[in-house]
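Take a look at the structures below.
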Structure I
Amino acid sequence: MTTRPVVVIFHADNVPEGLESVAAVADLRYATVDSLGDAVSGADVLLLWDFFSPAVRQVWDRFDNLKWIHIAAAGVDSLMFDDLVASDVVVTNSRGVFDRPIAEFVLAHILGFAKHSSESAELQRQRVWRHRETERIDTAHAMIVGTGAIGREIARLLSAVGMTVSGVGRTARAGDDDFGVVHASFDLADVVHDVDYLVLVAPLTEATRGLVDASVLAAAKPGVRVINVGRGELLDTDALVNYMRSGHVAGAALDVFDSEPLSGDDPLWTTANLVVTPHMSGDATGWRRQLAEVFVSNFHRYANAEELQNVVDKKLGFVP
């Protein structure tokens, strides 16, 4: 490049570290929600560090030179809007950073359910000595809704501990290296009858919004556990609570919600056998540093006119 590109870093409470090599060849502008509109004139690149904010959509008409947006997240649903999709602006995500931490998080919840960890903690709190039997997971079937990079890492980890694994994606197929069989998402209610753990990690698109609804939960095996580490809107949480209260769904672990943070009066907090965590499944120690490294690597590809990694298909809403 003959002129220094302008990179806008849109952030909230914290800013990315480790951008020295970017600053050496580009002009960096730091902006928050209040200053983004004033910072974007002439910007070539936008690093969306505050990845849940809708601010880009609100100031879209003030971008006059934007070529590339990089989002410091795996999901891009909070970013996408019609004008961006129709534009020539390239969008990349941070695919790869969260795969293993989320897979471990899912396995931890499965083990917690199978070994009755919450019940043990409560009995200890009450100082009650009560012998119980737990469950094995090597005879259990986990169905993973979402066959992207994170879903595949979950599948590999659960297979390694002896679980039977299958997948749910856009199209049905057999012989998949990680899932064995992949069912089409529109067939989910027809194939969930023998599933012990239903794991949701699909990206949020119009095709996946509300995918796990009352009909799917009703068709599920009695005693199924539901784990959602994708997006809250994948799951009908009202239906989930109803089926948990009836005992048909034996447990749930939710890390994502329709509205975040979860309000203090939400019934999910007090639903028996439901574990609530604050959207943290991928945030293992060092995750912010890794996110910055992904951007830095991609930026140097951009500066050298090389093909970018993790390019999102804006119409699909994920990296194919």
Structure II
Amino acid sequence: MTAHSPVVALLYSRDNPPPDNLAAIEELASVRLCTADDLGDALPGADALVLWDFFSRALADNWDAVTESLRWIHVCAAGVDALLFDDLRSSDIVVTNAHGVFDRPIAEFVLASILAHHKRLHESMTIQREHRWYRRETVVTHRTSALVIGTGGIGRATARLLRAVGIRVVGAGRTARTADPDFGHVVSTAELADHVGAFDTVVAIAPLTEQTSGMIDARVLAAMKPGAHLVNVGRGELVDESALTEALRSGHLGAASLDVFVTEPLPTHSELWDLPNVAISAHMSGDADGWREALADQVLDNLRRYTEAGSEPLADALVNVVDKERGYVRGRG
């Protein structure tokens, strides 16, 4: 550590203890380890904040402890909705995230969810527990179609994987366009209800923003193809859960594979637990082996870039810079 090393506050929690490469980070910076309870003590004079406890909302509660020295915040998650608030948006602080780490794992999770539904694997487990021999027909996956809502890195990885097994894929993003390299065709998310009815599977991967919150509402759900399958690996708030429950209970929707929910953990009284056509997982679609190590490597890489930035604008020196108004790393979508 040099005499001019930056001061980095690193927020962790019991569920997210400090990264294994902490020693390497401490070679580049003076690190103040803190939890949500003592973040306010760690912030004054800090040059950077690493949110290793990536769903924490503690910064908003301790904003008055932030000083002019804070130039950079890194969130160890792809979604930054838990972090962004008006004071941070209007500040000059550069925000970066874990863009790229979860792309392929979540894409594989989506494909697995689709295959499990088409091949009736969840149903087979129930029948197995009943010791019944019951032969059934299944769906040929390559004859189906999917609308992927969200055209960022995770959505693109998902589109490429689904297309690789023969699924016809269309994207939904802020701007409608043709000749997209990963989706081919992209429709506008503002017109979801006009398009969802053409697809067997609808995959929600969009970041949570003011524009996307509640975007899959009763109107969109009613417009979906009868018997369609909804997969949500984005954020629970993308979907109106009451309307979804009704669409599933009525039989209009054939299935839902849900990894995210408005309230997490999903309350035990939620009707979603007991609906036979629902597969529930505990916000784990991106948590493949090695994900914590990959996040730690990203922190170290961006910290090196920070220390080497010199007079270069910080937003140009760092990778995965978040557009604080839009709420995600800007790309093609």
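Some values worked out for this structure:
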quantity: Comparison of I, II - label where distance in nm of label points 7 Å out along Cα→Cβ at positions 45 and 301 is highest; calculated: II
quantity: Of the structures I, II, the one that 2.0 was derived from, the read-out being distance in nm of label points 7 Å out along Cα→Cβ at positions 253 and 285; calculated: I
quantity: Structure (I, II) behind the derived value 2.5 of distance in nm of label points 7 Å out along Cα→Cβ at positions 101 and 269; calculated: I
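None of the figures in this text is laboratory data; all of them are computed from the coordinates on show. As the structure is a prediction and not an experimental result, all values here were calculated from the model. Cβ atoms are built from the backbone, for glycine too; each structure is taken alone.
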